[in-house]
Structure I
Amino acid sequence: MQKPSIPKGTRDFSPDMMIKRNFIFDTIKNVFKKYNFQPLETPAMENLSVLMGKYGEEGDQLLFKVLNSGDFLDGVSSEIISEGYKKTTSKISEKGLKYDLTVPFARYVVMNRNDITFPFKRYQIQPVWRGDRPQKGRYREFYQCDADVVGTDSLLCEAEIILMINEVFEKLKINNYSIKINNRKVLSGIAEVCGAIGKEADLAVAIDKLDKIGREKVEQELLERGFTQENLLKLSPIFEITGDFQKKISELEIIFINSEIGKTGLEEIKLVLEYVNAFGNKNNHIEFDASLARGLSYYTGAIFEVKALDVQIGSISGGGRYDNLTGAFGLSGVSGVGISFGVDRIYDVMDELNLFPPSSTHSSKIMIASFDKETFLYSISVLKTLRENNISAELYPDVVKMKKQLDYANAKKIPFVVVIGTDEIKSGKLTIKNMETGEQEKLNLKEIIEKF
């Protein structure tokens, strides 16, 4: 008999886990709605022509390709196969699982541009797939919670993204985190001052790994990508910038004395911070990091990355501005900016730090326990009334020993049990038991409704 299994990098979610995950989803969704973002969904699969070339070379390799239906090798000659996987893939696969939510969103905007009022603000909560090597905090199937604005260049959008990050993590009780911010124009300025104009993409891909592999290996990768020792020597001061937000900006302003694009990037970062401060949000967790690149090739302006500081895990949120992602689909000049919350990593952080509130660990507030057929029938009417008053409740479905019913409530972490016997029916006073403390009290149904 075959032993059942699931693909590596994917997971089943038990009811207990889903209750906690829904707590995160609902928290993020409520913040998105507060900032007037509208819901949207796109298909799990996209045409590869939509996905390929939008995430950089490494991203293209991590895309899950879907084989064409039927005899997918029909018409594929041995000569094509001998040319390698890239040539073969284009013949046997036309679709792929989406890698993120941003590129499909850009495709949606172009296809529906005549029905959209710009600026257009949307949020999207769906799974995405990446052929990455599974490890803690890194999965092949995971959910993203995205919020994007397209159709405006205003840096107020970047400021509101920071406000939403602050509000989401405040509500989730994740207090120790940093919002790293940079700007792709700053990276272009760095490429310019180190004499590597035109190699901004290579610089971004390599420098984005600084936290993971360290400076020495980043420099080695840059050499492999065509940078010279002279380039690295001029790049050295960038790695050595330290201090607070303003000090780092000041040092880069000196380095960018002859780089207009670099200075523009710094001015945009300063303006975003000015807008955030105008909201009175002083404790904003922002940290300027000139080495932050984010590997996705479509970013052109501000970029964000959020890390929880109490847990050894990768980024739990990230995003940035893209000036012309829709241009790849025939609609140029539509700027956008967005943020993505990684629910799976946020879950891991909250689970490790024990941050889930008790109310997120159970589905029912009340379970009703009965003794016999008469009390079971009476319990149905009580259950109906509780639910009509929006109180989540359930009735143990079988007339069995009371111990078994209470054990069930404990196993499901149901906080209260209403015990209904013959005396309760006669008096109208129902026995309600706190399953955590063991305390009992007698209340009529109206009092129970008021209590909950």
Structure II
Amino acid sequence: MRELLKLFGYEVSDIESELPRVQKAFTKLGIGDEDIDRGKERLETSYDMELKGVRKIFGIILKELVNLTLAKEEGKEKVINACMAPGFGALGSVIASHCQNVCIAVPNHLFTVIFGCVFGKIVHLVEAAEELWLKNGVVAHCANVKNRVGLLALNLVPKPDLMVTNGAVCETSPKTNDLIHELWGIPVYYYDTCQDREMGDFDDTARVIRFAASGMRRLARRMQEEVGIEITDEMVWEAIRAVDSCSAVLRQIWDLIQRSDRVPLSSTHYGILRRAISLPLSITDRMAAVDVLKMLYEELKERVDRGVGVLERGAPKILSMHPNHDSDPRLEHLAKEVGLACVATDPEFSLAHDKAISIDKTLEDPYEEMSQYLWSSLYLPLGARVSVIIDTCRSLNIKGVFDRYHVGCRGNAGDALIIKDAVTKELGIPVVLLEWENFDPRVFDMYRYKLQLQGLKSMIHACKNNLGA
């Protein structure tokens, strides 16, 4: 156990004080010695654990998992959970900073990383949900929804006093919360947006943001009732500034990765980084996370300065659709083995400023600021999303696109062919389609995935040779 905590970036003093809590949490979660041995092996195989910044990022997530698991036993009077709730991070940080008797968490983020990526146990949650009402099979229902249900079915998290979600990109998520309310009597709430834009619209996003902000402000009032404090706009702005500090350093890390010839960090890490900074950390903990990100940036910059990377110089740079797999690092690890440098995923990019003609740069409403996620690729209407993807490929000199589509998501699975056709027509670079499930490791097919990745690499080289000729 001590060796594992060292891998999670715990300092010696932290290990002495936190070891009993971690052991107690692991016992409740059913994580035994065999799981720990497997976890250490998976960490060493798929992640750059020699980097202190990487170890401490995992440590942030583990500490939040332990806090959630032991919340009721350690005297928390209220537990508030969120899932698929973009923009929620800052509002959650307000609660975490001002309500010591409340545990606020995003369990799916914690369990997909620790249970999934580290210990390889996420399938237990999926199967538990399938024994209830969610259909069997790797694509019948999104496994992110199944994970939420499985956590409650297996009693791995304290029964929450409020569950929050959002319907911006997934109409199934609010419906799932309604079913959870009927089954377990848990109070639920969702704040929403309205995708009432034409496929190519850019200028209507500001109006949609105002609509989303009003929903999030109503959520704040609902949370006030639950926790018993007033959530002022100044509290929210303070949390937003802390979130922005994290995002700014993460942006530096992305830029370093995307602009370097020898990519200094494998794409297996990208999802872990995003999950860590999106957690509803207290402002104190979030500023500590900023220091961890700065540490990682300096470690990666030192690699770049020495000409050290995880791939050979000149490895083809590719863009992947959708976030990296939340619970299984094998696909990203395989891409590295094949020799493809996945330097970015499309959700981290937003509509170009020259096209975002209605955006207000002098926002006075913090809830509109928290709703700015609606400018990012995944939340835009398809025509605008295609524009973001094409602009990104040009900006980063992308040589090929890995058009993987989360087949359990009706809203995005339909985009895949249109994206492929648009990129091929506009840029003339290879695009490979991949049907996958972003949260369920049971879909992993080493033979098929390797063939598709090798095929993409071969097409990139053929395209390069043809241009040279």
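Read the figures in this text as sums done on the coordinates, not as results from a lab. Please read these numbers as outputs of a predicted model, since none were measured by experiment. Cβ atoms are built from the backbone, for glycine too; each structure is taken alone.
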### Message
Quick check on the output: -17500 is helix-only ellipticity at 222 nm (-39500 (n - 2.57) for each DSSP H run of 4 or more, over all residues; to 500), derived from one of I, II. Which one produced it?
### Response
II
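Ranked on distance in nm of label points 7 Å out along Cα→Cβ at positions 154 and 378, which label among I, II comes first with the largest value?
I
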### Query
So Cα extents along the principal axes in Å, computed for just one structure, reads 90, 62, 47; which one of I, II is that?
I
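Name the one structure among I, II that mean count of other Cβ atoms within 10 Å over residues 106-113 of 24.8 was derived from.
II
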